[in-house]
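Before anything else, here is the set of structures, which you'll find just below.
What follows is calculated from the coordinates using simple rules that are stated; it is not laboratory data. This is a predicted model, so every value here is computed, not measured. Cβ atoms are built from the backbone, for glycine too; each structure is taken alone.
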Structure I
Amino acid sequence: MSKKYKIITAFLVVTMVGFFLFNAFKPRRAVSAAENRELADFPKLSAETLEDGSFMSGFEEYASDQFMFRDSLMAVKANIERLIGKKENNGVYFADDGYLVSAPRPYDESVVDANNGALKSLSDTGKFNVTLSVVPTAFNTLGFRLPSGVTSGDYWNMRVKLWSMSDNTNVNLADPTDELARHNSEDIYYRTDHHQTSLGSYYLYRCLAPFLGYTPYNIEDFNVETVTEDFYGTCYSKAPVITEPDKIEKYTLKNPFKYTVEFPGEDLVLDGLYNEEKLKERDKYAYFLDGNHPLTVIKSSCGTGRNLAVIKDSYAHSLAPFLANHFDNIYMFDLRYYNDDIVKTMRDNNIDTVLALFNSDTYVEDGNLSKLSYYAENSDSLKAPPFGLLNETKPVGDDYFADAYLFGDSLIDGLGVSMRAPCNLITKTSTSTLKVRTDPANNGEGTLFDQLLSAENVGKVYTLLGLNEIGFHKPEDYIAEYRGLIREIKAAHPNAVVYVNSMLPVAQSVADREQVTLERINNYNGALRKMCEEEGCYYLDIYSLFAMENGFLPEDAASDGVHLDTAHNYVWEDYLKCHAVQTGLAPAAQTAPSVFTDSAKAEELAAKIVSGAAFPSEMSPMNGSMTAKLYNIAAGEAKGGSAYTAGGAVADELAVFETDTPEQAEELREKLTARVESKKRDFENYIPEEMPKLNEPVIIVKDNFAALCVGGADAADIINEALK
């Protein structure tokens, strides 16, 4: 070998060794900013991983992800492939006019069916007006820009399913496909990112107007401002070819409202709809609403008195600034990360209009709408409370009492006369359980009780009887008469909610007369409460509302020591508004049966593991039925199950299942693995910092138990110890 070739060979060897040593000792990168994803770590080295080949495959992935100049080499590869005429690189098509278009996700018909079913379940509660809008991606709208020969019929198959679902349910379908197609020559999608632009969101906003009940502003009503001209998006991250960056535009009403954005549970509030700091970062699309959060609450000064819930992916972020001009409050839920009772949150915030908005790739792949299905069927907020004593509930408005009938003596008549809410009165001074069947009705037709039984459109009945018989009617006889009245009321009005007001306290000056004593009132009330539990009606503890510490009614509450003045009747009315059962529910069919027959041991072990595993976030238990749904556990596959989650935008999770046999426990390993893979898909592109936890889950199957832990410290040792 000549001296020249020896020198060249030596140079190449030194260079290769230098590259190897540099990559071996340089700091590991956790996240690729260019690709917006978590990068592979050095694989675990052991005899087992060497034998099964997982070390070498993991090392290849690690070497690829951590190799020096990796991002630059990706760019070189993408540009070479475009130059030599390839149609795509890394799942991104090289389209005309510099567009980089993501290939569509695989169409999963079962996911579409499940998502449609979840929205149907929410609509079927009868509490929400639900609209679905699945937004086509650039691949579906800009087909004329795609390379020749690139076609897919899956999106059109999905549209057929959506229209069929809408035709056969009460879910409205706001299909923007045709509207966006009419504007496909305009810049309605970013060229380097998979999202629609603000202009594309404007056309979507117009399409949604008739479904959400607002009149859209004209485009001339907005000022348009370019906030950056240096945006390279997700498509560029996958295929970083030489191309011009995108610009991001902000549309603001010429006479704007005031907006604030809150993120419950997080130490962040935006004064406005945008986070300017995000324009300094790689993911500039997070300029809209600060990017992905479990729950985003937009407050607007538009003053329409309307609230909206948006169940969404990130396509909704650039749409939100338009919607904020028509709703006082918008609650935006990302079900990839939001694990609380979404139905309760919507009900607690007086939301009856719901928009489910996803891009087509998300809707055919993401199964997190199953959470919506679960809570639509099992939320405590939709359940009637147990009969008997009614505790405080979500407040109702005046219209709640429009179909209410107040029935009884002069005390409830005084309430009815004072009430600010509309109601119906069938009352008579000095009446009692004995006399309502004979006292003439106010309208002169039949008796007082006949008038109640024959009334139409009765939604609620409020009764109060007893003070006029307390001195001579024994509690047991009083209850026997009252029970008969209640049974006849429920038979005549089977769909009505029946409330029984307790007897009120009296002032001490009245009790001193010895006929109406506190002891007798309490005896009557105790019997009333028990009767309500037995007869399927609700007991309202008005006695405790007004009684002082000594049990008596304040002397200034009633001029005669018995009948309340207007101010105190207002207090009573306000109490009724905060102790009200939502109608239209069947209390006997509220709770779905659990697939678990005995969760005691699983719950004990899960609680023990949670307390010892030092999770970085606070862990909260899941409902058993929710646990079964998320882990796809069918009846008979596990006799017990318990799970905890941190909720929000963290991956921490724990689940423990008990089976009848070790073989059944081993069969659950696949379902635990599937759960981890599902969470990986949720987190990989949006919160890649959580991926190390998901890449190192602890799954242990031992005897009749199967356990999964994501995020807890020393989880394997703690689980093994707990399962001894």
Structure II
Amino acid sequence: MNKNNIPKRGLSGLKAHFKDDFLAGFSVSLIALPLCLGIAIASGVPPLAGLITAIVGGMIASRVSGTFVTISGPAAGLIVITLGAAEAMGGAGAESGFAGYPHALGAIVIGGLIMAVFGLLKVGKVGDFFPSAAVHGMLAAIGIIIIIKQFFPAIGASSPSGEILEVAAEMPYAFLEYNPYALGIALVSLTVLIIHPMLKIKVIKMIPAPMWVLMFTIPLAAILGTEHLSMVKMPHDLFGEGGFELPSFEKIGESAFWIAVTGFALVSAIESLLSAKAVDSLDPYKRNSNLNKDLISMGAGSSLAATIGGLPMISEIVRSSANVNNGAKTQWSNFFHGGFLLIYLLVGVFIIEMIPISALAAMLVFTGFRLASPKEFKHMYKVGLMELEVFVVTLVAVLATDLIIGIIIGILFKYVLVVFKGTKFKELFKSHVSIEINGNVKTIHLKGSQIFSNYLSLKKKMDSGVQKYDELKLDFNEVTFVDHTVMEHLEDYARQAKLKGKEVYIVNVDSLNPVSSHPLAARDKRERQQKKKSILSSRTIEMLEFAQENNFKFENNDPNTDNWNFYNLTIRREIKSVTNLVSFTKGNIHYQIADLIISSGAQTTEDIDEITVMRFSSIENVPEFYMQKTGMIDLMKTALGNDDINFERHPTFSKKYELRSQDEKGVRGLFNETLLNHFEKLNIAYFGGDGKNLLIHQNDGFADPDKIRLLVGIAEQIGKDLILAKTNEIDNPS
């Protein structure tokens, strides 16, 4: 990534990237509005509390945040703590008159200040300490708790009190008093949320699923009769009854208050660190957040929001992923998101009060399911039995006790397992290594066990090596065991180092046997070597037969996925694999077909797409550009003064496609008359250049042989056009 292309910060960034950040902020606000309301109601506090946090987070905390494209606001993961705090200190929900709400605010104020102190003490690196499986287990448990708690308002039944397992036991009896109107609204909401990711229609995808839920359920509630439903209630005077609420510290001498403070400080810090790191992986400019600064801003922001009635604040993953996907460049998108929410609060209260609570509850049930979906269990099983065991133990422990005790139990259980694997007690917190320097290369010879809790000591030595030397080698020859969390950290570390022009290599890792077929599985010297499966998938057989029929070359995969990174096709997404490569050469141009599996989003927002693409090379003077079908966001950018490259003599092309590049002259030289005429007749999802190669992609999903033949024909015709244009340029120089 050229440093000159990295977005500016501050007021210069506002001016340079106004269009992108403004539209991204607007798009995210449409997602945030219902989620903020739902999270607040589920937390047993007034719906206004959720909006306060998002507004303060966007318009104030974002100005001092250490992140780049994260969105701050209330999070579903903190519902459990807020609800428990309110219940323990007076009562939660409207039925109790929100009696525990002011006392919970007092706990949030102190918890936020503690979180800010964490940042001042520079403990952001502690985010690398927690074992991955235990964190996922905690999040899955939170998801299950949300599902159980929100099941009752979703079907219009009264919510029972008690421990979560006791509440779960009441779920079957809730159908004896369910509200058919509320249930109908909830089912429509869930249907929209489930179907939306499956639809590939760009106009539909441009409007976020939560907003589609409101577009369906608000009129449906009006038709059914709002008198039959529980509706969102908002204050009409923010400074009057039901408006801003001041925190109370009356319960500061009670254990319930300090249990809540501990929960707010620790869980907010953990979730914010995890979210910030996950969003960094999605950032197209690969910027690294200042995690300590983020803790300070989120902690101080939580305290500030709570002084007027807001919920705890974190860098939130769902809205942040949407922010990146909508083209955000800087933290000004977070500011605009907060600004739009403030506008909705000031002028749109009458619309907010048309939202049925069962629709918001259904959204949270869906969120809870994504946190605890069977996919999470399957993923942990694929990584390895140890990770699955830690995941399940943490999940059960959280459900049986609480969040803090549950994750502590999960971590202690992980220690039991790694000690059983042969890890010595002296290795639990210190990575044992020896150092070798050879010219500009630093080699760290690792010894014994490398596990989650001694990774920080290893990272310190790695940081020193990357700062002083161009190349860092990690020699695993004397390692006996390395866990999954360390493998994840090392892969991310190597990626970050490469972006800074440094190389990190792992050598002699083959002396350790992976415990599963997952590429980042734990490795154990005593483990039996995994047998490689030789069974070909039906897709591989299909592509192999296609290659044989046409006398093309076939390869199983391309391990270097970076070769297939093309701007705006993969810039905000990660290529998981490049498989089933079919290649041939024609007219001095090399063509290569491949199946790409690409993930977008992170954690609970992750979606997997499968596409078949055609890449062709050996073409001179290829500019960096991308062309894709014009969507709703593109039309909005045009209204704000878009920098799309248009061709006056081809208005059909310019209306049909968005074409962007910093090398407009090179793009205009590439897109000759013949090429423009072709694209006007075709429906192309994506066409782009990376400076060396061209890539074309027509439809989502893996293409069948007939569609591949069509793609080959399109690519060959483009190749001929480019060669002909180049020949004419040589024969008729200007």
Q. Given a computed value of 1.8 for distance in nm of label points 7 Å out along Cα→Cβ at positions 297 and 329, which structure among I, II does it belong to?
A. II
**Q.** Winner on Rg/Rh (Cα atoms, Kirkwood Rh) once structures I, II are ranked, highest first
**A.** I
(Q) Tell me which structure, out of I, II, gives 15.9 once mean count of other Cβ atoms within 10 Å over residues 209-216 is calculated. (A) I
Q.
Quick check on the output: -16500 is helix-only ellipticity at 222 nm (-39500 (n - 2.57) for each DSSP H run of 4 or more, over all residues; to 500), derived from one of I, II. Which one produced it?
A. II
(Q) Quick check: 1, 6, 13, 18, 20, 17, 12, 8, 3, 1, 0 is what I get for P(r) over Cα pairs in 5 Å bins from 0, in percent, for residues 145-360 alone, calculated from one of I, II. Which structure matches? (A) I
Q.
As an exercise: relative contact order in percent (Cα under 8 Å, 6 or more apart), calculated from one structure in I, II, equals 16. Which structure is it?
A. II
